[in-house]
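Undergrad: These notes open a run of structures that come right after.
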Structure 1
Amino acid sequence: MGIGEAAAALVRQRTGLVFSEARRSAFEAALVRATHRAKTRAPEVYLARLDAEPALLDDLVAEITVGETYFFREPQQFSVIRDEIIPALRSRRPRDRPLRVWSAGCATGEEPYTLAIVLREQGLERAAHIVATDLSRAALAQARRACYARWSLRGVSDDVVHTYFEHAGDRFALAPAVRDAVEFRYLNLAEDTYPSLPTGIWGMDLVLCRNVLIYFDAETVARVARRLIDSLSDDGWLLLGASDPALSDLVPCDVVVTGAGLAYQRPGRGAVRPSAPAVVTPPPFALPEPPPPPPVPPPAGELARVVPAGAPSDDPEDVARAYAERDYERAAELAGRFVQRDDGDPLLWIVLVRALANRGELDAAGRACAAALDRHRTSAELTYLHAVLLAESGQAAAAAAAARRALYLERGLVVAHLALGGALARLGDTDGARRAFHNAERLLATMSPAGIVPASDGEPAGRLVEMARVQLRLLSEAAA
């Protein structure tokens with residue numbers, strides 16, 4: 001097997017991306033460019049590094065998936081979103097419930113930022129949460145910078161450009177208010193990590209996954225399509241690109257014909273939704289394992305490497321304010337400075353860990369979490385965050401152990417039950433996962449649907465019970 005075939009096989013195994021004969025030459029040209037950037041002449045050395053170094057794989061993926069992306073691409077779809085989908089969603093939910101929007105396969109950010117502009121023009125800039133994901137960390141870094149060439153704005157009216165961009169040399173910098181409305185995260189659509197609470201992908205009111213499925217083989221398309229549908233809220237909408245395959249023959253779904261083509265919803269969307277979660281009788285709680293010694297703290301000075309520089313603050317309320325405004329860079333900066341001066345408040349550590357994780361800095365979040373647990377070893381929320389970070393890094397067994405430690409410290413911590421269920425499901429322990437999700441469902445049934453669940457980062461009980469039930473359904477279907 002040549003270097004090209006071996007690299008293509010590795011990419012397919014890790015990402016689900018496939019390359020037909022028509023695209024083979026483009027893949028091999030991309031491979032040559034990526035190899036040169038890696039400064040590795042020996043093909044076998046590059047292949048070994050590609051297998052071991054996520055950054056190299058990201059670079060190759062970014063090279064081979066470069067697609068056509070620009071602001072307001074497929075304007076008819078954005079008209080449907082503005083004139084049909086948003087009004088339909090707002091008419092069926094309380095005004096104080098934010099819309100949850102996901103741009104799946106966001107590339108360099110033009111699509112989710114367009115969504116942010118559309119929502120802003122509808123007066124929803126504070127009533128929507130936009131998450132954008134991609135499997136290329138390089139593309140995500142470029143998206144976060146939010147600075148574009150004129151080519152990304154082709155076809156966009158001068159009024160929109162003047163309103164939302166600042167001309168900076170030969171580039172156009174997006175207005176901070178629009179840039180900060182989008183949260184970028186790493187996610188590989190081919191993996192079975194979503195829908196889930198740790199990824200933040202679940203209960204989405206609107207999902208755009210345009211011109212992404214064309215890169216997958218038929219088996220992967222069906223798997224991804226099922227998870228996209230399962231990630232929707234009961235009345236959520238999924239929009240694909242014009243070149244993507246139709247989903248009606250692949251997964252159970254409702255098909256809606258719009259002025260911009262087909263849209264998809266969960267099957268049976270016309271069913272009456274309960275106003276409160278039903279009370280169920282789950283299996284009894286399992287006694288969690290006693291907590292082992294806390295993780296080894298990072299070396300002296302390690303924490304300073306994860307805290308960005310910036311102006312100091314003497315008011316801890318500034319930390320909470322920055323986090324609430326989703327200014328995670330500022331929140332991490334301030335929280336990091338406070339804990340360096342006085343590490344006695346676990347809440348500041350929690351903000352630091354969450355802010356770093358929300359910025360996609362998982363290694364830094366892990367170091368901060370280890371340092372926090374060394375000082376606050378009985379904090380159930382910090383232990384839960386440790387479980388989430390372990391799950392994000394693919395360490396399902398360690399994540400399950402950490403979730404159990406969190407439950408030993410606080411038996412009724414709903415989010416830890418959800419994290420335990422997700423970890424056990426990935427380990428193939430279907431019965432254990434089902435017990436964990438049932439336990440979460442039982443606890444949530446005792447709460448008001450609008451009540452905010454502790455340690456959930458602002459999620460109401462009504463939303464989390466929906467997610468628990470989705471996970472239970474997925475487990476039942478997998479076992480059938």
Structure 2
Amino acid sequence: MIKDNKLIKKYCSASEPVKAAFWSVVANVLSRGISFLFTPLYTRILTQEEYGFYSLFTSAYAIIMIFATLNLGYGGFNNGMLKYPDDRHKFISSMQGLGLVSCSICFSAFLFLHRPLIVWLGIGFNDICLIFLAMMFYNSQVCWMQFQRYIFRYKALFLVSLSISIMTPLISVVCIYILPERKYALAIGFSLVQIGFNLVFFCINFIKGKSLYVKEYWLLGLKMNVPLVPHYLSTIILGQSDRFMINYYCGEAKVAIYSLTYSLSLMINIFVNAISATLTPWVYQKIKAHDVKSVLSVSKSILLFLSGIVIICILIAPELIWVLGSESYVEAKWIVAPVMLSCFYSLVYSFFGIPIFYKEKSVNIMMSTLLSAILNIVLNAIFIPKYGFAAAGYTTMIAYLFLAFAYYVNMVFLVKSDIQLSGLYDNKAVWKFTLELTVISLILMMTYNTILLRYILLICVSIITILKRNQMANIIRKFIRVSN
């Protein structure tokens with residue numbers, strides 16, 4: 001009976017990239033879902049100030065990580081996999097050796113310059129030391145995971161992702177009840193899990209690669225990733241600097257409310273991250289095989305699918321905010337639409353960024369992201385003091401839209417000089433999706449004070465979804481056929 005099931009047959013006949021994409025989405029849904037389910041517990045057990053501190057801690061972690069790890073598992077990693085197909089394990093082991101040196105240098109610099117960093121980040125000396133300890137072997141985990149994605153070994157990646165997702169909140173909750181200072185419980189729980197898994201992956205990678213230093217590999221890693229440090233830093237600042245500026249102008253309680261909105265964006269980022277991680281090596285292979293038409297078809301379907309998810313999330317945002325944070329977080333609903341749109345724009349710019357990464361134009365990437373981050377900081381400095389913490393959601397939306405356009409301009413110039421990349425995306429369709437979704441989303445936000453109208457719209461969207469179910473199924477089938 002089970003073997004005769006049509007869905008199972010389709011799954012069994014699907015290509016490895018399709019199976020990898022499917023399990024990547026499933027893993028992200030489960031991991032984000034687990035995090036999502038624990039958020040109401042955190043917001044009800046902890047005060048807004050305590051929850052706000054954890055948000056600042058994770059934001060600081062993301063910023064320090066750029067310098068400490070050089071993000072060696074991203075950016076040029078796929079290039080290394082392409083250039084050294086017969087020596088990939090040694091390349092991975094070498095990257096984690098380079099990461100250890102980079103993290104040690106950054107920690108030494110922090111010991112000398114910790115005072116201004118503490119003031120700017122808004123967390124203590126011991127907190128930052130914990131961050132460095134948690135990320136000392138971070139590259140080991142990321143490189144292992146990226147390698148699994150590259151070779152489409154989705155089962156191992158799924159199990160590891162799910163294990164980390166389960167262990168983090170469980171240990172964090174234990175810390176809440178056993179530590180005398182609940183304020184630090186989530187940060188300590190998160191760090192303990194990271195340290196444990198990172199050490200395991202370090203040993204696995206080293207056993208297979210047997211080398212922490214290969215000059216050629218280190219030079220490639222530095223060449224590809226050092227120029228991208230401003231890009232990665234700008235990307236993090238673009239997404240995280242809001243919290244530090246809100247903390248400075250409005251306090252930790254408002255940081256908690258703002259961060260709760262980003263908990264909702266986890267649902268969108270499930271698809272954005274899974275699609276980006278799986279699509280990048282697939283697009284690389286299609287470009288190399290001179291088959292850009294396949295990419296054109298898939299990109300349209302992905303944008304249409306994600307647009308529908310954004311609209312549904314915006315319509316039910318007030319209820320989701322109440323479930324996640326109770327009445328004390330109700331202000332967060334006014335930031336949901338711009339935050340969701342920022343997630344959509346991030347998918348758009350990741351599309352445009354793939355050919356730029358493929359051509360190893362690191363400087364183009366860096367300049368675009370740097371300008372977007374500067375724009376975000378300037379807008380925050382102007383509008384947060386004037387309109388409050390909610391302004392940060394809209395300034396970030398504008399900055400992400402600017403970044404998508406900057407990537408687009410860079411890609412257009414690359415297409416002109418490389419006929420191989422011509423026709424990779426339907427640019428007019430991409431921008432049409434973007435404009436229409438932006439207008440619709442901002443209009444839908446105006447229905448939050450009119451429950452009846454919003455529910456009518458939600459029913460209409462549900463009816464349209466049911467009526468168009470065959471078309472949606474065709475989109476999925478098209479993706480499967482193209483990937484095969």
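Undergrad: Given that distance in nm of label points 7 Å out along Cα→Cβ at positions 376 and 400, derived from a single structure, equals 0.9, which label among 1, 2 identifies that structure?
TA: Structure of origin is 2.
Undergrad: Check the numbers for distance in nm of label points 7 Å out along Cα→Cβ at positions 224 and 464 across 1, 2 and tell me which is largest.
TA: Max of distance in nm of label points 7 Å out along Cα→Cβ at positions 224 and 464: 2.
Undergrad: For which of 1, 2 does relative contact order in percent (Cα under 8 Å, 6 or more apart), calculated from the coordinates, equal 22?
TA: Attributed to the structure labelled 2.
Undergrad: When helix-only ellipticity at 222 nm (-39500 (n - 2.57) for each DSSP H run of 4 or more, over all residues; to 500) is calculated, the result is -29000; to which of the structures 1, 2 does this value belong?
TA: The value was obtained from structure 2.
Here, each number is a calculation from the coordinates, and none is a lab measurement. These numbers were taken from a predicted model, which means no experiment stands behind them. Cβ atoms are built from the backbone, for glycine too; each structure is taken alone.
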